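Engineer: Down below are the structures I want you to see.
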Structure I
Amino acid sequence: MHNISTGFLLLLLVAPLMACKVQITVPSGGSVVSDSGALDCAEGDTCSFDVVDVFFADTFRGEAVDGFAFAGWKRGANTLCGGSAKDCVLSTSGFTGNPDLLALLESEEVFYLRPVFSEKSGAGDIVNRPFKACIDRSMYANGYRSDITIQLYDDGVKEGTRRTLSNVSGPAMYKGKSVMILREAITNKGVLDSELEITAYNQVDLAALRIRTIGIDQTTVKPVMQEAEGSISPAFLQRFDLKVGDSYTTTYTLRLTFPDGSSPDITQKISTEFIYEGVETINIPAGTFQACRVRRFDDIDGQVSESYNWIGQGNGVLLLESDADFVHEAAVMSGTVNGKAL
């Protein structure tokens, strides 16, 4: 069982509660409080309890300390209420007479309730502003260019840098369709010492605030030469018409072929859910910025990961990336867009 949400309270969510144990792990930034008061779990603690009968019922909520906000329940294997920011209502009612569910009472499986707390910016809470505030229409026009250097992290520890030189040209034809072509020359230094070139083929509909990527090619120059051509069906969709709280899912198949024979063909089934959360102030090595925060869940061949992206208001640049616990994975150090500093 994976990523169990409150939307299926009686049919799915409660099913794991027939397991003999539920474990609550609370990071810094807040605590978990139960309606009963008997199953509270303090900041920094790991708490567990057994569920042994069909009479269990309690509601759990994340309560943040000053300077933090409750961001929701973490997704993952055997997690409860994953992906929701609402109170987590757990109940075993309705399972009497169901042998499969009752059997879980005697199982040894452990299920997890994991809150996520995010640190508030100095400017305060997230601002209710539409996602279109963070699109730069010039990014999809002929002649656009940017030079962005980011700091890479491993579990919050610096591990190298990445410089990306980008330019856009077009319109042009790609497999019979009119596209704008984005070319990126990427240089990684540090642990990921490498050089590569990426070309993406985008169908641009700025009137609808939608971008569809239908193909992507990659040439690795260093450490070894390799060429890959990627087809995307249906297109990978980016939407900028979202209001705070809106979400959408784009599902597609990525097929990679290797004209140089360096690897067998690769096919991946990918589904990404984007949840737009609003605009907030972020502090990164490049300075202080207003940015649109997007929560995302990526499912690649059944393996699900959760992360956050912050896109700069007005400049459209991906300024900051973090994991589900807001630990930095990448942050912009410096950059220019069309010759002007960020």
Structure II
Amino acid sequence: MKKISVCIISAQLAPNYLFLQETKELADEVLLIASKGFEDKAKRLHDLIKPLNYKNIEVLTFSEKDVEEKWNQMVSEIEKRLDKQNRYFVNLTGGTKYMSLAVQKVFEDYKSDFFYIPSPKNYFIKPMRDDTKVTIKHRIKVKEGLGIFGVEVKSAETDIVDCDYTNKYFGMFIEGRLDFGVIEELRKFRRKKHVLIESVDNLSKFFEQSEFSPKNEGSLSRKEVEYLTGGWFEEYIYNHIKEYVKPDDILLNLEITKAAKTGGSNNINEFDVCFTLKNKFYVIECKTGGTDKKSDFNQIAYKAKALKETLMGLATEVYIFSLGDVHDRADEMGIKSFGREYFKDKDKFRALMQRLSGK
């Protein structure tokens, strides 16, 4: 007797992926049921679950377009793949309602257990079994979650400045004790591999002021320039989320090589801070300067909105953290934005961290 997990493919792969993670100890094989037009989604899920070591992963694609609207043909094509000797674990979460009804009808005549995931909740329900709730134990990591949406991560930042110094730099910045003219001048060199210290007016004095020590005498690396002109704030947020929110996974400065073709999001090539917590995906865009101009802030908001559209199907929250002003445009697009007062006021910042942790 074979034990087979069954999923109906739809635009949202996350519920099916979680289901197959949870049933890998129960089932030996997988059957993916897909309508015409969702072959690419079925292939992506097929590739994602290969490491789970199922003995066989089979894809049933309906023979014609719009079969998912033809009851008898759906039933017939599904039944051809089934065996009365087998046991089936059927996820009813995906597909159209009509497909889901047809799948349930077919499998009711076989030895089957039915499941439904009320996404974004972390449990699945067993219908017709007193609505028994079974906790989802698997916790999605950042790269894993992005992979569900066809987004491949090229790199992430691992060389992070000492946390204590970043906290000190934050204090000097927020209290206005830094030479912001030097910071603005340094922004012009963000794409250069190296910057000679003597080429930037008052830079040596800025180092004394900020207690910053370059690794190489006489020059700054591109990484150091990025840190001094705003990267420090990304690291500050990263450090505090890691310490106080305690996410399941967190990555800093992700560079991606491919994005799912959703909502024009192919233009997105980097995320500032990404983390996962209880199978929820969080993306934070961090900005220290330039966001006081409405057009600049709107550009960030549009990027954040496209990001959210790309990650549709996994519970996702996208934030803009800004040390400048925030504008109504982000709220209009469903993006949560938090301005300078949330980082200057310790109580507000603590409340923000608690909000992210779900407390």
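Rule-based calculations on the coordinates, nothing more; no lab input. Remember, predicted model here, so these are calculated numbers, not experimental data. Cβ atoms are built from the backbone, for glycine too; each structure is taken alone.
Engineer: Suppose you compute distance in nm of label points 7 Å out along Cα→Cβ at positions 244 and 308 for every structure in I, II: which one lands on 2.3?
Structural biologist: Structure II accounts for this read-out.
Engineer: Now a separate question. Could you tell me which structure in I, II was used to calculate FRET efficiency 1/(1 + (r/R0)^6) of positions 140 and 204 (r between Cβ atoms, R0 = 41 Å, to 0.05) as 0.30?
Structural biologist: Of the structures listed, the value fits II.
Engineer: Could you figure out which one of I, II the value 20.4 for Kirkwood radius over Cα pairs in Å, for residues 100-211 alone was computed from?
Structural biologist: This value belongs to structure II.
Engineer: Another question, if that's okay. Name the one structure among I, II that helix-only ellipticity at 222 nm (-39500 (n - 2.57) for each DSSP H run of 4 or more, over all residues; to 500) of 0 was derived from.
Structural biologist: Computed on structure I.
Engineer: Out of I, II, which structure matches 24.9, 80 when Rg and Dmax of the Cα atoms in Å is calculated?
Structural biologist: Here the read-out was taken from II.
Engineer: Give the label, chosen from I, II, of the structure having the highest value of distance in nm of label points 7 Å out along Cα→Cβ at positions 164 and 188.
Structural biologist: That would be structure II.
Engineer: Given 0.25 as the derived value for FRET efficiency 1/(1 + (r/R0)^6) of positions 28 and 236 (r between Cβ atoms, R0 = 30 Å, to 0.05), which of the supplied structures I, II does it correspond to?
Structural biologist: I
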